[in-house]
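**Student:** Below are structures written as structure tokens.
Derivation of every value follows stated rules applied to the coordinates shown; laboratory data play no part. The model shown is predicted, which means the values in this text are computed figures rather than measured ones. Cβ atoms are built from the backbone, for glycine too; each structure is taken alone.
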Structure 1
Amino acid sequence: MMILLRVLILFLVLLLLPDWYIYRSYIRRLKNNKMRRLYWLPSVVLLAGLLVFIAAGEALHGCLGIYLVVALCLSVPKAVFALLSLFLKGAGRLFRIQIPHGWISSFAAFATFAYVLFGAVEGKEFFQVKEVEFVSPDLPEAFDGYRILQLSDIHSGSWKGNGEAIRRAVEICNQQKADAIVFTGDLVNSRASELPEFMPLLSDLKADDGVFSIVGNHDYGTYVHWNSDAEREANFQKLIAEEKQMGWDVLLNEHRILRRGNDSIALVGVENSGNPPFPDYADLPRALKGTEGLFKVLLSHDPTHWRRSVLPETDIQLMLSGHTHDMQVSVFGFSASQFVYPEHRGMYLEEGRGLYVNVGLGFVLFPFRLGSWPEITVITLRR
């Protein structure tokens, strides 16, 4: 319900304010009264639809994503038109020149519509492989050039009926010939029942040292109603069992030792550790016990864990996270996620120690990605 109320506020700002400006500046000049009235029809229908979603609660939750995509396709171009028009009008008055603000703003709005439409139709499956290197003098010589493929935030339930997209993603992953594959949480939206459709596909992920995973905030099932805590816990345990069936090694506040000849490194995985309202079940001391003196790679879903605990309390060299999705939208490198997460996308370094934030393979709430394309990361360790 809170999400829908926030959407309502955003809707009012992003759509109705530009509508009011466009109508006063351009539409009301039209001589055809019918056309002037019809201009408001899409906004009225969208607003009425949102009120229906609020009234229906979870009953129509599965259709909310499509609604939000349609709303974005209509509201963002209008906002671009209004802002550019205001700017061009102001520039014209300032420099005392005639600027065809209507035509220029219309072109920008149509270009924006095409870009947003691409994000809705193709963006969520526009899989991108990102190659990054992490250099540390602590890395054992035998692991120089070791390749870790990172996936995050698959959100299986969002891909329902679209196994072909997951098959393509798995194929791309296997083409990278990684030494190890890690998954950094949020395999489902809430329910373990989302996963079986994709288990045969995800079971095909292959790496010499195996596939390792941790859990994220969504994997605990905290965003749907359960009849009891026992029912929610049973759902969580079922999800863990399904991951193990796929051949994934699930790290719940524990570690594994990876070996190359006489050298070894520790792959450490903890449960979710987030700021409220996100759950915090991580037990870092327990996970690290027995890794003293080793080069360590930590899998922890929420990137805020890095500054809260990892940097000040451990000697972990590299942490891999997900969670942010980069808000699924990034324009010219800017994403609103940076106002929420100081480390929201890519590699961050501090005194030779690193954090990599993967923006995720899947999507949640609305089936849309723009700029923050679904990511497959290959991290090469170097001395």
Structure 2
Amino acid sequence: MERKIVIAGGGTGGHLYPGIALAKALKRNDMDIEINFVGTKQGIESKILPREGFNLKTIFSSGLIGKTGISRWISLCKLPVGTVQSMFFLIRNRPNLAVGVGGYTSAPLILSAWILRIPILIHEQNAFPGIANKWLGKIADKIAVSFEKSRHFFPKNKVEVTGNMVSEELCRPREEFSPPSKNPFNILVLGGSQGAHSINVAMIEALNLLVDRKDRLHITHQTGEADYEATKNIYNKKGFTAEVLPFIKNMPVRYRQASLVICRSGATTLAEITAAGKVSVLIPFPYATHNHQEHNARVIEAANAGELILDNALSGKRLAESIKRAMDEPEYIQAMENNSYRLGNRDATEKVRKICMELVKKARKASGNDNKSKGKYVLSCF
């Protein structure tokens, strides 16, 4: 009997990248593992996974939160269709374990796994869990959470604090790398995998207040597709040294080069920043489900590892002030870097991998296949 794992998650980078980190960790520990991802055609996984060398199988699924009228009805109709597709996939592949890492594609697969009595592990990235994971936690066998404060949302006999999963490159000790350059001062501006218009606008406004420092600055700015051309042209017009990109592929390298990161506060972004020990200016996405991004950012702020600016208070002036302080007060930056590094969970992926393999072993033993010949794992990420 083959040993197989199914991971459900995707839609955005914040849900997809932890799944990829887990997939690579499983692959590193067993080169015979066969890995497949399942997601939606409209999700970021359709672009990222082929580049990462993983196969992608798609189902119908979309989010419900914030939708009204026809859009909500369409999403509701997709849920049973996606569940049926998931059922057929699970019946065909007969996995030993289903892992949910959040996002609107988790629910159909995890629900199907429960119906078919397949063991379930869910991973919650945010400090404040979403409705789907709080519900799925009731039927899961194990729950891994990123924040200690998330523990009380789930049955205490099932939950384990692991941290959020990030790429292996970000888990290496910072002593292995040269510190980032202070001249020029490197700023990394991110708006999530799809960009953030308000951050793009505020950063462009901030340039007018940083003209006297432009020879001391190097800015890497991920804009998203919509604002890419306009933002790039403004940087060129104002004469700043900047690399403007719609999407950044090699994030670990960019984090290592940065002295300051300006970004949203999705759980995966914060896990990456703290793993690398970087100082951040956090601007939570104001329409995130249950305001979870602000909850995430408050954890960083409380540890004095970053600065929080609410989206409705964001301006070019406020952003320029934060940049100037970071440039002018190196002791302040060093202290915050140390606090950020202490928050990082660089062994989170390995912790989750071990939980996966424990559940797989238990499932195989229960089915009488523990001593059968060596098979392949199939890892699928929804």
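**Student:** When distance in nm of label points 7 Å out along Cα→Cβ at positions 201 and 217 is calculated, the result is 1.9; to which of the structures 1, 2 does this value belong?
**Tutor:** Values: 1: 2.6; 2: 1.9.
The structure behind it is 2.
**Student:** Still on this structure, I have one more. Name the one structure among 1, 2 that helix-only ellipticity at 222 nm (-39500 (n - 2.57) for each DSSP H run of 4 or more, over all residues; to 500) of -13500 was derived from.
**Tutor:** Details: 1: -11500; 2: -13500.
Of the options listed, only 2 reproduces it.
**Student:** A value of 13.8 was derived for mean count of other Cβ atoms within 10 Å over residues 169-176; which structure in 1, 2 was it taken from?
**Tutor:** Details: 1: 16.5; 2: 13.8.
Considering all the candidates, the number was obtained from 2.
**Student:** Starting from the value 4.2: which structure in 1, 2 was distance in nm of label points 7 Å out along Cα→Cβ at positions 49 and 233 calculated from? Don't skip to the end; give the middle numbers.
**Tutor:** Numbers: 1: 4.2; 2: 3.7.
Derived from 1, not from the others.
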